[in-house]
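Quick note: the coordinates plus some simple rules give every number you see, no bench work behind them. Given the structure is predicted, the values throughout are model-derived calculations rather than measurements. Cβ atoms are built from the backbone, for glycine too; each structure is taken alone.
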Structure I
Amino acid sequence: MADEQLPIGVRRYVEQGKQWLAAVQKQRETMRAKHFDTIAVHGLYGAEGALANQGSIIEPAYFSSAQHFENSDHLEAALAYLMPAWAYSRIANPTLHYLEETLALLEGYGFTGETSAHVTASGMAAICMATTPFLEDTGAMNIVVSSKCYGGTFMLFDERFGRERGIEVRWIRDPLDLNQWVEAIDDNTRFLFGEIPSNPALAVFDIAAVAELAHRFELPLLVDSTLATPALTRPLCHGADIVVHSVSKSMTSSGFAIGGALISRADIPSRVGPPELRSDFAAYVKRFPARDFGPCMSPFNALMALSELRGLRGRLDQLSSSAMGVACILAGHPRVESVSYPGLETDPGHAVAKRYMRLVDSEADGELQNRYGHLLSFCVAGGHQAARQVLDRLQLIMRATDLGRIKSIATIPAISTHQQQGEQGRDLAGIPDNLIRLCVGGEHPEDIIADIEQALVG
């Protein structure tokens with residue numbers, strides 16, 4: 001309905017909404033000109049925002065479940081999406097808005113186009129919301145996915161989409177082999193999905209090359225960049241269309257809360273869906289699929305994430321440097337068969353990782369510095385039982401299925417994060433049963449290495 005056809009009272013609120021959007025866009029443009037660290041600290045919440053919230057210099061938490069409206073015209077305009085509002089926290093919330101705007105700016109840092117974000121209750125909720133809109137049932141369909149992915153992602157695609165819904169999943173065994181991607185695409189393909197670097201195999205793929213291939217077929221490329229975070233890799237700058245994150249991992253190292261996010265660029269390609277899906281995917285997901293499925297993030301969790309994003313670049317720099325040192329020591333240890341870490345020159349994905357994984361704004365200190373994240377994995381000599389013994393002997397390093405923490409954590413994926421996908425699925429993903437996944441934390445690297453060495457020696 002055109003604005004002039006709306007009731008006069010509704011039109012007044014629509015006009016207010018336009019003014020608010022213009023002010024937000026002006027603030028976005030102001031912040032896009034700032035450095036990464038400045039964006040991480042402030043997001044869109046500046047001095048004017050503080051004055052509008054009783055002077056609070058930190059983004060306030062809105063724990064209310066719903067928004068009060070001035071009158072019925074205000075209510076109608078808001079619920080028809082004719083003006084910005086949050087109405088109900090399952091749909092939107094002011095605290096979530098602060099986080100979404102910050103993530104959109106960080107993931108879009110260095111990208112010339114528009115970006116938008118939608119946050120969710122978990123990383124898996126983000127992946128589900130980022131992929132489900134492309135699975136509109138118009139007959140036979142398939143999805144093309146790197147097999148080097150997180151176990152939860154594997155199960156979502158293989159079980160929920162594949163077995164339960166009959167969607168064909170075409171797994172790419174070697175994501176570095178562009179021909180495998182080419183051969184998997186046909187007229188029924190809905191999207192391409194890859195993880196860089198992957199959990200726990202630390203595999204990478206050529207984002208720009210796969211994005212160009214996807215766009216040739218009018219398909220979107222979705223990238224899980226959880227381990228890299230925008231401090232190290234920003235896939236939208238290399239041609240990707242949608243980026244997903246488990247916000248509770250490397251972005252927020254404390255482990256106090258879980259959450260997820262999807263960030264999209266404007267005007268993405270898709271063979272299915274309404275025009276709104278293509279023009280602003282994140283906003284479309286928020287207003288429609290996520291509204292109906294209900295995987296909303298808690299305002300408290302959003303506040304925790306905002307707080308920790310402020311130091312993201314420096315933290316990833318430190319943790320990556322520590323992980324590189326640990327990986328080098330393990331690579332020369334006689335009780336270690338192999339080490340997977342993209343920072344090692346012997347790693348098969350090193351050349352590609354070197355192109356994509358760079359510490360943002362590090363050129364200010366001279367040459368742009370490569371950083372490869374704080375997750376690595378290694379295979380223990382002696383097989384599965386030997387790996388279990390090493391894991392059991394760890395004293396400082398925590399045994400848990402989590403990662404991205406400020407405390408170092410280790411697990412054996414074959415019996416934990418990737419247990420349910422079975423032996424065949426683990427073989428496809430390149431996860432042997434003697435592999436230990438290690439997330440290097442903020443402890444002194446010498447203490448981390450000492451704990452691993454005593455565990456290896458027994």
Structure II
Amino acid sequence: MTPPSTSTLPDKTPASRRELMLAMSGVAASAVVVAFDATIVSTSLPQVAQALGDIELYAWVGTGYFLASAVTILIFGRLGDLYGRKPLMMLSMAIVLIGSVLCGLSQSMPQLIAFRVLQGLGGGMMIASTFAAPADLFPDPVRRVRWMLLTSITFAVASGLGPVIGGAVTQALGWRAAFFVTPLAALLGVATTWRYFPWIKPVRNAVPRIDWLGSLLLALVVGAPLAGLELLTGRGHDGNVRLWGLALLGIAVLAGFLLIPTERRAQTPIFPLRVLQARGAHLLNLASAMSGAVMFILIFYIPLLLQDVFGFSPSHAGLLMAPLVAGISVGSIMNGRLYPLQSEPTRLMVLGSALLGIGCAFTLTFSVSSPGWWVLLTTSLCGIGLGFLLPNYTLFMQVLAPQQDVGVASALVQTTRALGSAFGTALVGVLIARFSINLGVTIGLVCCVTLCALIGLVCAKIRIRPPIQSHQ
């Protein structure tokens with residue numbers, strides 16, 4: 001069936017530099033909420049586990065969030081292509097706000113996990129909209145990569161402040177108070193987005209039909225294997241739990257087989273298969289998944305190591321972790337400066353994987369006697385490496401994808417990153433539950449070094465046309 005043609009040319013596009021800056025302020029506000037939502041409680045979680053008990057469920061606090069995010073990113077990325085991104089950005093911040101408040105009121109670890117899943121649903125919707133929005137405003141990739149610095153720097157600075165704020169608030173007011181910081185940012189984000197970001201509606205010659213069956217199958221393909229993995233590798237030995245895990249893996253495989261013909265027949269597929277036609281798209285998403293695993297193993301388990309093994313306070317651990325995410329802004333700025341000069345832009349990703357791998361190797365030297373400057377230098381190096389990787393995954397997917405699919409293409413690379421994050425945090429959580437915090441985190445960091453080497457090899461095989469200079 002022939003799909004209705006759509007154009008990404010909006011009804012109203014900001015034209016002046018001032019209008020573009022104000023429009024991007026709405027995107028930046030959304031990025032702040034995304035960053036706080038993902039990182040502000042990272043240094044609080046050890047205290048949460050102690051207060052609520054069930055340390056074996058620690059990994060599910062992260063896994064549940066990323067599982068929910070992964071399930072929703074692609075679906076809402078496509079809906080943004082079809083209906084515009086502004087309503088989704090605002091709705092996602094409202095969901096995150098409600099989820100954060102409920103997390104702060106949790107009375108047990110299962111309750112906290114459930115409310116983090118709700119946050120993840122809003123976070124996935126927000127990620128799908130936020131990182132695709134610059135493509136609506138800046139069709140030229142060279143111009144876009146410069147303006148994307150605003151989003152990247154805002155995200156990185158907010159991510160850097162997140163662990164520090166979370167640790168300080170936890171130490172001063174208790175872990176529950178840390179969950180009430182994100183709602184304040186979400187209120188500001190809703191107001192800024194409503195005021196300044198335009199509702200850019202794609203022009204189309206027919207009303208699109210929502211692909212409900214494809215959405216369900218896509219959710220199962222993404223979510224079922226993650227839940228199944230956690231059930232199969234969990235601490236418990238209940239045979240019924242293991243059977244459920246195997247059943248979920250089987251459901252994921254079956255849904256995958258059904259998804260392809262379903263999307264080929266759909267009038268408006270939720271996941272248009274053409275976004276994966278280029279070989280570079282497959283490699284970009286593989287590299288993105290591995291980068292997500294490395295990034296969130298570091299974000300979730302280095303604070304656990306610093307606090308529960310080395311005895312650091314939450315605020316001290318948050319301060320030492322800040323350069324890990326704040327360094328992304330430095331790497332993004334360097335990437336934005338170097339990108340227009342490259343005949344092979346993928347070299348920047350190879351450089352980023354090397355810096356990230358060296359940083360991960362240095363984390364293996366951490367001990368209770370490690371000087372603060374060494375920890376700060378190491379986490380900064382990891383952050384800079386990520387700054388050369390994360391923006392380019394999104395940018396290159398947008399370059400490879402047809403213009404009318406830029407949202408779902410951006411969402412795909414975010415989804416694979418979330419999948420990698422969920423797999424990484426779940427597996428290291430299993431290692432910690434089976435052995436000890438120290439040994440589990442150490443094995444996880446060795447895996448991170450190996451993954452960084454693989455990321456470099458994969459990125460070296462990607463071919464992207466060199467950028468054309470833009471003077472706008």
Structure III
Amino acid sequence: MKNNLEIINSIISQGESLRVEFKESKTQLNKDVYETVCAFSNRAGGHILLGVKDDGGIAGVDKDAIESIKKDFVTTINNPQKFSPPLYLNIQMIEIEEKNILHIEVPMSKSVHTLNGKIFDRNNDSDINITGQNANIANLYLFKQDIHTEDKIFPYATMDDFDLELIKRIRIVASNRRADTHPWEGLSDFELFKSAGLYKVDKMTNKEGFTLGAILLFGKDETIINALPHHKTDLILRKANLDRYDDREIITTNLIDSYYKMMEFAKKHLNDPFYLEGDVRISLRDKIFREAVANSLIHREYSSAYVAKMIIENGKVVFENANIPYTYGELKPSHFTPYPKNPNIAKVFREIGFADELGSGVKNLYKYSKAYGGSDPVIVEGEIFKIEVAIESETTPITTPITTPITTKEKLMETLRMNPAITREELANTLGISINTVKEYILKLKKENLLERIGDNRKGRWKII
């Protein structure tokens with residue numbers, strides 16, 4: 001483990017930032033030290049170094065002033081007339097370059113703190129007075145609260161506000177993924193919502209009803225827009241027309257169909273190079289963008305009006321969405337602690353195979369991205385969560401990836417996987433082939449033990465084995 005001196009040197013080498021502030025404070029405390037303490041505690045926490053210049057040079061704190069600085073600091077932050085609620089912090093002295101500096105580590109607080117009746121927040125390397133800025137203060141309180149946005153209750157929502165066919169479809173998808181009987185199979189639609197944490201009773205307010213998570217997952221489009229008017233995801237292809245776009249789709253529907261639409265947009269505009277994992281060919285494109293798309297939908301902060309985006313450009317694909325951060329900066333598998341942002345939405349996504357266990361997304365993105373685009377992904381957590389995946393630029397003479405066209409058989413199986421209740425006639429229309437050709441493919445798949453029919457022809461469903 002690093003010792004204190006190594007840690008301090010590492011902090012100084014990074015320079016001032018969202019979580020680092022330097023104050024010269026040679027003989028006494030700068031008055032704005034307390035503003036930084038308030039801002040750090042309200043946002044993401046951080047380190048204050050006294051006796052360090054703005055450029056990182058070591059000025060040192062006069063030895064005779066150290067005890068008075070410590071006393072003044074502790075007295076002020078413990079004074080409820082100054083800080084509300086009071087803070088309880090310590091100052092540590094570190095000797096560096098034969099000079100003394102003082103280190104104050106400020107943790108992120110669960111409360112919103114005021115200094116002399118004013119609220120300070122941290123933005124980049126500045127302390128911002130947001131007193132009177134109602135929207136910013138509301139966002140700060142939301143950042144602090146323990147409940148998840150997905151749990152907001154809509155007491156007047158009824159089962160009529162939900163897409164019952166979508167619920168039926170997803171129930172089948174979840175059942176097909178289990179060798180045994182899935183718990184959802186024996187439940188009514190309403191019981192399914194309750195078991196998935198999508199219908200709740202707020203013990204504080206005694207409000208009862210369907211949650212925002214339920215509406216986002218299974219609501220009719222008009223229900224979603226009424227509950228969350230700003231809800232949308234912007235899909236953009238920008239390769240030739242860099243000022244505007246070459247293709248664009250704005251998605252305002254439920255999260256299940258949003259997932260399918262985002263994956264289709266990726267398949268439409270991105271190559272899928274030949275890749276073997278062991279002796280089995282896998283789709284790198286599907287592996288990578290399954291994780292990125294699911295992350296964008298599961299961990300998004302839906303109370304924010306920031307428009308979520310997926311942008312395909314020359315050389316990279318960028319995902320952006322609003323976020324309540326638990327940390328700041330680039331995420332790496334070696335020092336990454338996953339936090340559930342919308343756990344009930346995540347649970348439904350896991351049940352239907354859109355996502356795996358918490359934290360697997362970052363690991364899989366790092367596992368496959370280098371093989372796909374030549375470099376590791378860039379994953380940055382902040383108020384805006386960002387994923388950047390490298391792709392081969394069409395303007396750069398790189399070896400052309402070997403691609404295999406998607407066969408009719410593969411398209412048919414993917415369609416059955418997405419909609420197990422689809423009829424043979426609907427399959428023929430969707431794939432643009434004859435009903436007899438559909439029957440031939442189904443017969444072959446059954447003989448190859450890849451497809452099974454559950455139930456009768458009218459009310460049954462397909463099961464991919």
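Quick rundown of the values:
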read-out	value
Origin of the value 18.0, where Kirkwood radius over Cα pairs in Å, for residues 130-273 alone was derived from one of I, II, III	III
FRET efficiency 1/(1 + (r/R0)^6) of positions 242 and 314 (r between Cβ atoms, R0 = 25 Å, to 0.05) - structure with the largest value, from I, II, III	III
Parent structure of the calculated result 0.2, given that distance in nm of label points 7 Å out along Cα→Cβ at positions 98 and 306 is the read-out and I, II, III the choices	I
Among I, II, III, structure where semi-axes √(5λ) of the Cα gyration tensor in Å, for residues 258-425 alone as derived comes to 35, 19, 11	II
Comparison of I, II, III by relative contact order in percent (Cα under 8 Å, 6 or more apart) - largest value held by	II
Top of I, II, III by Rg/Rh (Cα atoms, Kirkwood Rh), largest first	III
